[in-house]
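What follows draws every value from the coordinates through simple rules; no lab data is involved. Values in this document were obtained by computation on a predicted structure and should not be read as measured data. Cβ atoms are built from the backbone, for glycine too; each structure is taken alone.
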Structure 1
Amino acid sequence: MIWLLMVITLNLSVTPIQIQYGEVIETFQTEHDCITRQAEFFNNAKRENRPIPANFNLGCVPLKRSIM
């Protein structure tokens, strides 16, 4: 299975909340590698005193494919 590290920006000014932008920024062979990279991103932001906006989401998503 391939794991996608995705960033999604939400539009918080509308109801219901909508996805404003989404992008796959990296792919990984294991969930562990993806989660490690995600943690590195947030650790680097904290170390650099870089605030994370409320509408910013970063997460690992499995890409399940079947070959017919």
Structure 2
Amino acid sequence: MVLRSCFACKFHLIQVVEGDQESFCRKENCWARFSKCVACLALEQFISEQGRPRRPMASALEFVYSLDR
């Protein structure tokens, strides 16, 4: 699988393995899907897409008494 997020990287290399194209990271000398760079990008994307806006932290008492309502 060729990873779109790797195209802008100067260490990205596309190799053909068993007839399929694969992204390879020359910086970490491994397949790009296993690289730390892709893991960090995936985490950043997950947080930006799935993260909820944080509300201000409430004290423990405010939390407990809000459950009574």
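When you work out distance in nm of label points 7 Å out along Cα→Cβ at positions 10 and 42 for each of the structures 1, 2, which one comes out largest?
On the way: 1: 1.5; 2: 2.7.
Once distance in nm of label points 7 Å out along Cα→Cβ at positions 10 and 42 is tallied for 1, 2, the winner is 2.
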*Work out which structure the value -0.56, -1.08 belongs to, where log10 I(q)/I(0) by the Debye sum over Cα atoms at q = 0.14, 0.26 Å⁻¹ was derived from one of 1, 2.*
2
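For structures 1, 2, calculate relative contact order in percent (Cα under 8 Å, 6 or more apart) and state which one comes out highest.
Working: 1: 46; 2: 20.
Sorting by relative contact order in percent (Cα under 8 Å, 6 or more apart) in descending order puts 1 first.
Mean count of other Cβ atoms within 10 Å over residues 18-25 computed as 13.6: which structure among 1, 2? Working shown, then result.
Numbers: 1: 10.9; 2: 13.6.
Only one of 1, 2 returns 13.6 for mean count of other Cβ atoms within 10 Å over residues 18-25, namely 2.
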